[in-house]
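There are structures below to look over.
Just so you know, all these numbers are worked out from the coordinates, no wet-lab data involved. Just so we're clear, the structure is a prediction, and the values are computed from it rather than from any experiment. Cβ atoms are built from the backbone, for glycine too; each structure is taken alone.
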Structure I
Amino acid sequence: MPALHLTTFTADVTPPIGHPLCGGWIEPVKGVDDPLYAIGVILLGMGRPVVLCAVDWCGLRNDANKAWRDALAKATHTVPENVAVHCVHPHNAPFADVEAERLIEAAKEGSPSLDLKFFDKAVEKTAEAAKTSLEKTTVFTHIGAGKAKVEEVASNRRILGDDGKVKAVRYSATKDAKVREEPEGLIDPWLRTLSFWNDDQPLVALHYYATHPMSYYGDGRVSSDFCGLGRQKRQDDNEKVRQIYFTGCAGNITAGKYNDGAHENRPVLRDRIDTAMKAAWKTTERHPVKEWAWRIEPVKLPPRSELSFGDDASKQILEDVKQSKAKRNNAAFQLAWLKRIDQPIEVTCLDFGKALVLHLPGEPFIEYQLKAQELRMNDFVCVAGYGDGGPGYIPTAKAYEEGGYEPTVALAGPKSEEILHKAMAKVFKAKE
């Protein structure tokens, strides 16, 4: 059997001055506090290569995610189904939906959500970086698995009252002290680090943690925010090991309990992430590896059934110049989702036996991550959310009855939970 080997790539995908941020509903780029990157690893030696890529953008929906995967597949001599592209999800960053942007451009007095020429260049730069990286690969003989608790970062966004309904929402920056005082709620406190080694030489570290990564945003200052900055701090301290960060199932998870939006909180949160990364590294146990499995399960998530979500209602909002930019652009995102509804989304799993990585679309609730760990409770399970962002938030079925923010803007319906659970069990080869 040929040796397993890998290579890594990095591309700067920072948007230019004036570019829309977060889909066009907050201030566009006024300056750059820190650059945004697309960082990936290419795994070779088991048939078609596998590519894992994390992008410091807010979201890549529908055709935007597909374009990135198609380009990386072509550059690395594999197929798009073997490419997982995920966003870290900072909000002072681009939010890309190609079809939605075309709809916005065609609408009267539309407010742009994306510069399509810049988008194409970002995809091209990433693919070129991946292609160039193949000129020099490195053998890997072991994987490593380590984890550590992240202290005082994550909290559940949804605070339920005695009636079982959402009584308060804890956003990324929560100024109400009483809301911050509520318990953390359901979270996954562990940061997990999957690493690749050539004997005792570390090569790459992939970090997985579930929280919205925003400390503050909306000021036009581009930033990968505290999770991206934590990754960069770790990279600066450990230059020979490529650091990549993936956001887990953080649809209902924020730093709101520990963050009131004060700017000085960003480096504090960054350091808490960096501390957990260092601690996870110290607990890492290495395991020899001779093969992996890459499993794919396509899913079709059903659309919302409300009348206000349909084609006609969304078109009316998009064309209504009296509506806010956020509402009009969100209507375009809804239309783009409905247009691609019959095109499946791939749920994928990279399985090394003792360690697995699950790749999920949209903004899944933390319950999906905990379910994944339950399905393979004796193994080291990492979960990346924020893949194809077409469906937006993916709450649990119960959450639609509880109310709150996320179910009101989710594009996929309550039956998505059952569909995803079945797909997860299949790619894990586990019983539900």
Structure II
Amino acid sequence: MISRYTRSEMGGIWSERRKLETWLEVELAVCEVLAERGLIPARDMEALRGARFEVEAVKERERVTDHDVAAFVDVVSGSVGKAGRWLHYGLTSSDVLDTGLALQLRDAGKVIVSGAGELVGVLVAQAREYRDTLCIGRTHGVHAEPTTFGLKLAGFAFEAERNRRRLAAAFDELAVGKLSGAVGTYSTLDPTVEAAVMDQVGLEREPVSTQVVPRDRHANLLSAIALAGSSLERLATEIRHLQRTEVREVEEPFKEGQKGSSAMPHKRNPIVSERITGLARVLRGNAQAGLESVALWHERDISHSSVERVVLADSTTLLDYMLDKAVMVVGGLRVYPDRMRENLELTHGAIFSQSVLTALVEAGLRRDAAYRIVQRAAQTAWDERRSFRELLEQDAEVTLDAEKLDELFDYGRFVRNVPAVFERLDEIYGT
């Protein structure tokens, strides 16, 4: 992933050095187990513990071998002299590659799940802050009925928590390695060696591997990441819509010295939300590539390898970046309750139409007749910018008295049950 979208910790996890370090960790763990069993002499094992490599030396060797693991083994073996003959003993490349990859993904998972939890926390905090802040709810982009801004955010909080759990489960499912050899039959190293090594490096073992860990695990992770990205896009899209000049109910943070446009000094654009929206598309594309890497020929082919070198690092790196930006946006969101209140009045009271409809039905009118009466008045109010309530009062077919209309034209009716929803939030996230 390009540096623009790479945070330092995740960048370190996917660095070339870290990748080779995981390979060395696996290779040496195998040697330790074999030494405990008497195959590798103690003197050789002591030398092996000092094995080292330089990234550039491995790259230079790969130009000769045209095989990354073979180049790595050659360089590391050369660093310990004769004892190096024990490195890669009984292993096939994928034993090292897949187990090392699992270690990198485990580290990436810790960062991402932590970031996902931060997003949940900031959404919950902001939801509680604006629990009672009235705003218009929109369906099809059109004013519907009042809600609260806090209720909007509470929905995003629950969704973020579902994504956190999905991500945690997907990373846990990928915390597996394998040392079963060329086609998964343990023809050189027996299963007890694999069990001991996996215990040493902190992974589970794949129950049945071929030459590789089955790629449904990786596809599942990429799908969970893509879904989390789509949820972030939904949040970002909401903010983008609410920041439009004609709406202007919220705005992204705009820091001191920031410029919104190179040409128009007045501009404050939702650039971070737009960036999240765009990057979510990359995650979905990567998930598709992961799904297509599940079906390999027989015990293994290499068609997945080139794909994974790109999509696993890029997807985890991007989601980490997107989560960080989402936390920044939500935590620093500029909210304009007065503007929200102004926007409630744009339809001149027509948003009370359902309340009036149900009241007329309760008063004895057939539903269709009541609907036509209310629809006529509501659309006139909207089109001609006239008071919906006054139109009702002037309509002889409307038999509701002033006291009843006062009751119906009360914003509190719409949000009286919002506290019940927040009790659900409190049950999960505490007070």
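Of structures I, II, which gives 4.9 when distance in nm of label points 7 Å out along Cα→Cβ at positions 61 and 125 is computed from the coordinates? Intermediate values should be presented prior to the final figure.
Numbers: I: 2.4; II: 4.9.
Corresponding structure: II.
Of structures I, II, which gives 21, 15, 5 when semi-axes √(5λ) of the Cα gyration tensor in Å, for residues 357-404 alone is computed from the coordinates?
I
With mean count of other Cβ atoms within 10 Å over residues 261-268 derived from the coordinates and found to be 9.2, which of I, II does the value describe? Show your work: numbers first, answer last.
Working: I: 14.0; II: 9.2.
Attributed to the structure labelled II.
By the measure distance in nm of label points 7 Å out along Cα→Cβ at positions 285 and 373, tell me the structure among I, II with the highest figure.
Numbers: I: 1.6; II: 5.8.
When distance in nm of label points 7 Å out along Cα→Cβ at positions 285 and 373 is computed for each of I, II, structure II gives the biggest number.
Taking Kirkwood radius over Cα pairs in Å for each of I, II, which is largest?
Working: I: 21.5; II: 25.8.
Ranking I, II on Kirkwood radius over Cα pairs in Å, first place is II.
One of I, II was used to compute helix-only ellipticity at 222 nm (-39500 (n - 2.57) for each DSSP H run of 4 or more, over all residues; to 500), and the result was -9500. Which label is that? Don't jump to the answer; show the numbers that get you there.
Details: I: -9500; II: -21000.
So the calculation was done on I.
In terms of mean count of other Cβ atoms within 10 Å over residues 93-100, which of structures I, II is highest? Let's see the in-between values first.
Details: I: 27.1; II: 24.5.
The structure with the largest value is I.
One of I, II was used to compute distance in nm of label points 7 Å out along Cα→Cβ at positions 181 and 341, and the result was 4.6. Which label is that?
On the way: I: 4.6; II: 7.7.
Computed on structure I.
Among I, II, considering only mean count of other Cβ atoms within 10 Å over residues 5-12, which has the greatest calculated value?
On the way: I: 19.6; II: 15.6.
Largest calculated value belongs to I.
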